[in-house]
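Listed next: structures, encoded as structure tokens.
Please treat every number below as a calculation from the coordinates, not as lab data. These numbers come from a predicted model, not from an experiment. Cβ atoms are built from the backbone, for glycine too; each structure is taken alone.
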Structure I
Amino acid sequence: MKIADLITWFEAWANPAWCEGWDNCGWQIEPGVLQEKVRVLVCLTPTLAVMQEAIAENANLIFAHHPLIFNPLKSLRTGEAIAEMVRLAFTHNIGIYSAHTNFDQVQDGTADVLAQILELKEITPIVPTQAGLGYGRVGLLEPFLTLQELLAAIQTRLAPPNLIFSPSADLQQTISRVAVLGGSGAGYISAVAKIGAQAYLTSDCKFHQFQESRDLNLILIDAGHYATERPACDRLVQKFQSLNLDWVQLSQKDEDFRQFFA
């Protein structure tokens with residue numbers, strides 16, 4: 001399959017026109033690789049480490065969730081990471097493509113994969129955007145779990161380096177309805193509370209957002225940006241593998257940029 005064909009297949013599933021106005025989905029760098037047979041490296045974040053991995057593996061496409069370019073560039077200068085990515089992309093003929101908020105909304109996208117990992121049933125979007133799709137997912141746990149069991153399941157299945165949750169007087173309370181949203185989902189706290197979820201798994205939550213959740217009687221669970229979105233990248237690799245591409249791999253240099261002192 002050629003790169004152009006892969007992108008056409010993907011965009012029929014997760015249309016880049018669905019991305020938010022502040023976002024930048026689609027081609028980040030296209031150095032003339034559309035007609036090449038695809039060798040794709042999938043990652044969460046396109047970094048210099050991922051680029052060096054792509055070069056070492058003779059990949060010709062980096063398929064990333066996070067965009068390389070969010071804001072219009074005013075200059076490209078030696079020593080800047082984006083400038084170096086651009087230089088290496090053109091030198092080694094490696095395209096960089098991003099699927100961000102369009103990928104968040106679709107079936108088997110970031111939120112949907114989280115819901116599947118927690119084995120939620122009767123799943124619906126937190127905020128619908130179009131027929132059957134939208135941001136986040138909410139569903140039922142079957143069987144119900146205690147809060148302690150839910151936290152243990154998240155720790156086991158996502159392996160976050162640090163799991164933060166709202167203070168609760170009773171870890172043995174029964175949890176039946178859970179909402180999930182991969183990445184920075186604090187902006188959806190009020191929407192989650194309105195749809196009756198008892199717990200909300202997301203990331204990048206601040207001090208006052210935990211306070212807001214407590215006041216709304218919602219248990220806020222922050223597993224970190226990487227842990228809540230990386231599983232969807234793995235699922236994307238599986239989908240690409242089903243297309244019988246020449247070569248596809250999940251990046252081994254993609255990493256969580258935080259460390260926690262024990």
Structure II
Amino acid sequence: METAAQALVEIQGFLIIGFIVFLRVGAAAAIMPAFGERVVPIRVRLVLALGFTLIVAPGAIPLVTDLTNPPRWGVILATESIAGLAIGLTLRLFVLVLSITGSMAAAATSLAQIFGGHGADPLPAIGHIMVISGLALAAMLGLHVKITMLFLLSYDILPPGQFPNAADLVPWGVAQVANAFALAFTLAAPFIIAALVYNLALGVINKAMPQLMVAFVGAPAITMGGLVILALSLPLILTVWSGRFDLFLVAPFGAQP
């Protein structure tokens with residue numbers, strides 16, 4: 001009976017530690033790329049969060065053990081959820097980068113209305129292609145391993161049981177948002193440049209031949225040009241995006257994502 005009681009106490013301790021780890025991992029897993037997409041069923045996301053918890057918990061035991069003597073559940077629920085959401089939202093920004101890039105490319109090449117998307121997010125087809133391709137590439141390059149390492153690293157930067165310092169967290173979050181929009185504009189640059197050249201050429205032709213309906217003549221050209229640019233630039237776009245994503249996963253709390 002004494003052995004069983006001691007084993008029960010140890011099991012209870014491991015369950016408490018696992019629950020504390022799950023609070024951070026589950027909050028991040030609900031919104032992080034690939035594993036937290038809305039097209040993934042909730043039950044599957046829950047199983048994935050539990051799987052990440054089982055992997056992260058052994059490495060986090062030395063860091064969260066002090067929180068169990070005795071557990072301060074109010075503080076633990078708040079701090080771990082905030083830390084998990086901060087991690088998940090910054091990872092989600094890289095999906096938004098591809099979404100914004102696709103929307104800008106579709107708007108610049110007049111493909112936004114011709115090929116509209118019907119997925120969970122109201123994106124043009126170019127945006128869906130970029131998002132799905134980026135998520136598939138990240139998963140193929142070991143996204144689950146990199147995210148596990150990020151969770152373990154987060155315990156050093158965002159200590160469990162302590163509220164993040166707003167003076168550090170807010171500027172870091174604003175910097176990530178600014179970098180995300182800058183990266184999206186950079187990735188969409190080929191489409192924007194092509195649209196600029198097209199509109200300049202269209203203006204010159206319209207001045208030279210006012211009677212010609214240049215808009216109707218040029219619409220097929222910009223549509224075909226957008227598709228050709230997409231086929232040629234998508235591998236480079238995904239390579240640059242994947243490199244920046246990997247850089248962020250290695251040093252998430254640095255100056256650049």
Structure III
Amino acid sequence: MENLFSLEGRTALITGGSRGIGEMIAEGYVKAGVKVYITSRKAPDCLATAERLSEFGTCIALPGDASGADGAKALAAEYLKHEDGLDILVNNAGAAWEAPFEEFPESGWDKVMDLNVKTPFFLTQALFQALKSRGTPEKPSKVINIGSIDGLSINMIQAYSYSASKAGIIHLTKRMALELAKDNIIVSAIAPGAFPSKMNRVAADHADLVAQHVPSGRVGVPEDMAGAAIFLASKAGDYVCGSTLAVDGGVTHARGGGGGIS
């Protein structure tokens with residue numbers, strides 16, 4: 001049992017790791033003994049988070065725009081200047097866009113789809129050899145895609161491209177998992193519910209109100225997200241292949257197709 005959840009000595013790259021869900025995972029990994037690289041478009045935020053997390057272990061900032069195929073390849077190249085292999089890739093960076101159906105713009109569609117679906121695919125592709133080099137049957141490499149419960153059930157907020165993108169990454173996780181398992185790379189996903197963050201201002205600013213819609217009676221805390229990410233990255237999660245873990249206090253089952261707050 002003492003090694004079942006151990007991540008000691010592993011290396012991870014977390015996109016969008018300077019804040020929100022990514023920062024929660026990064027902190028959990030650093031404290032678990034992982035050498036963590038985080039990336040973010042906003043260099044000051046990325047550097048500040050890496051400095052804070054370095055109090056607990058090793059966290060290195062790789063600021064830059066990783067969106068799209070070109071951005072993904074550039075990030076992979078930058079990472080490979082520092083390391084010759086990769087144990088854990090967390091595809092977390094994401095964007096959202098909300099607008100009425102009649103007014104929803106193409107720019108809001110493309111921006112969200114490019115970052116939330118295209119980037120995880122091409123970043124994993126660009127880092128495939130690095131992941132493969134570290135993976136063995138006894139200790140496979142891990143790719144963890146961050147989806148959302150909005151990709152599992154319906155949220156009535158008019159964030160059309162966001163919901164579609166998160167459903168897409170959940171399905172893509174299944175397909176990638178079947179392809180990469182033979183190379184000792186296990187792909188899975190996390191679908192977060194209501195976690196206070198800059199992206200989820202409702203949960204951040206109105207936690208008590210949101211909690212009324214959560215069967216567990218509260219919004220998520222960093223330990224909830226870190227625990228799920230550690231489980232999937234560790235030996236304990238080696239047999240979880242292509243699945244999406246909802247970390248939402250039960251919201252997905254409660255709201256069904258009727259919406260709710262997330």
Fill in the blank from the handout: Computing distance in nm of label points 7 Å out along Cα→Cβ at positions 80 and 224 for each of I, II, III, the value 6.0 comes from structure II
Fill in the blank from the handout: The value 3.3 for distance in nm of label points 7 Å out along Cα→Cβ at positions 8 and 200, derived from one of I, II, III, belongs to structure III
